[in-house]
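The structures come next, written out as structure tokens.
Read-outs throughout are calculated quantities, based only on the coordinates presented, and are distinct from any laboratory measurement. Remember, predicted model here, so these are calculated numbers, not experimental data. Cβ atoms are built from the backbone, for glycine too; each structure is taken alone.
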Structure 1
């Protein structure tokens, strides 16, 4: 959050002190060209451009995955998970882009036969990072970038005070309570009106003491968790039809085992943690979408995400650890200057 405030202050201050034609909010010759069509665009926001994306996701969780990858459907329960997010991107230079994202989550668990109807919300974990241009060519569009990202824990991580048993748990956990650090590569290649875009990234998930873990043997609150590291990859294929960009992506994720326990002294605080059996696994999703390029400065997009393969759900309702099984629908408006 501090980074987001500092980032916004920097941009506003620079706009006020820069000479005419030199600030990020004024028309200027230093700003690089930017195509109106998605197929012609680089993975890096051009120098001098500022983009604000306002997005919304809605997920309907209808079940879980078995330890063997089988689909398990909930008979009466329904899990509604909504996320609103604001994403800010800025082309700092011809080879550097900075970005930051702030989400807000809303959740609702409904089970009519049991009389369950729990609602909760929380600010999400802010994320920020940078992209660096490695290779760029205009015609045909070729783009190759190096990406870094960081997630800081800030969302609600305690469902209740636990006094009185499960009936007093009237909220949800919206975060792992631990930071993430990611490094990855992105590539895009244009072939006429068709574009191929791919990403691969490694996400290291740090351990941390969190409020949602309770150690029962010694009745210790604030247990330690080490979420499994992740390797993520996706491949998106799209075609430009006038101002419309139609695309479909395949996304795969490999997750290492999660460890939980109590903290230990010394340089290795994870020594007292144990592996959660079958907490590793693989997930595969398909995500079709559409982008309407209204102008250089305005895009409107929509998408769906359909999970085809998943992993054992052991940390409900923490979507950032093990996502529930169910479709997600979303969209965004992108505004640029």
Structure 2
């Protein structure tokens, strides 16, 4: 319905324009930007307009093409170096064949900061690149420099929290995630990271942060799974089962959720039900060797020795070094010498 209404508005607007304006409207935005560059090939601002367009579309390679031209025109331009670094860095995340792009991102971000020490976006990006290289202390230094210039950067607070978390400074990390949430109450990732830290501390605040995250995205698989795991680890089994089942309503083939449900039923001595849960986990992931082993335990407990042996053997076939299955199969055969 929304597309239909917008189409009507668009047609109405077009009908009210002159013939000359109709010609311009019919052209795509990228075409108009490209025509401006053709008219003024040495105009950095025109090039940057097309860069901004491509970055908004996530077309980093196209943006980089124009940025290379910008840097030929002005190699010291802080913004151009920053955007080039950003493009190289983003491409390196999904295209592992570009092995030199990480170094190029570092080169350009250093150039950007060298030519403008107050470019807080560049400082924040330099921090993020340091996080990618696991240089967490250096990352925190650059995040702080960036935030001193512009405090209201929720993603920068979030990344700094992540760096502190990696340094095992959990209380400081939580403060950073809370700062991020204060700036942007709808930023899901900071709720998740804060909840994860509280979960590591086995703090009940984990539940609150997960539930707040679900208010933003009620079907988020990470939130639902981790909340279910929090309940499970604290033996709130009914809550855990409800949460995992809610996850499965949206992601029916999540093998880990099926497995955890089976584990809970084992804890409750409901081995016949657990067998079906582990079967669902195996159906969702045919090489889930832990599920084969767990189902084997259930079958052995229920007296189905033949099927237990099959499942233990299958777990070992998938992972020959899985000692739990190896030991279980050895014990089963030792205790059932008459079984062939």
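Assign the value 16.4, 56, calculated as Rg and Dmax of the Cα atoms in Å, for residues 101-236 alone, to the correct structure from 1, 2.
Clearly, the read-out refers to 2.
For which of the structures 1, 2 does the calculation of relative contact order in percent (Cα under 8 Å, 6 or more apart) return 6?
Label of the source structure: 2.
Determine which structure produced the value 21.7, 67 for Rg and Dmax of the Cα atoms in Å, calculated from the coordinates; the candidates are 1, 2.
The value was obtained from structure 1.
Supply the structure label, taken from 1, 2, corresponding to mean count of other Cβ atoms within 10 Å over residues 69-76 with the calculated value 11.4.
1
Which structure, out of 1, 2, was P(r) over Cα pairs in 5 Å bins from 0, in percent, for residues 181-244 alone calculated from, if the result is 4, 14, 14, 12, 10, 9, 9, 8, 7, 6, 4, 3, 1?
1
Suppose helix-only ellipticity at 222 nm (-39500 (n - 2.57) for each DSSP H run of 4 or more, over all residues; to 500) works out to -1500; of 1, 2, which structure was it derived from?
1
Ranked on FRET efficiency 1/(1 + (r/R0)^6) of positions 197 and 309 (r between Cβ atoms, R0 = 41 Å, to 0.05), which label among 1, 2 comes first with the largest value?
1
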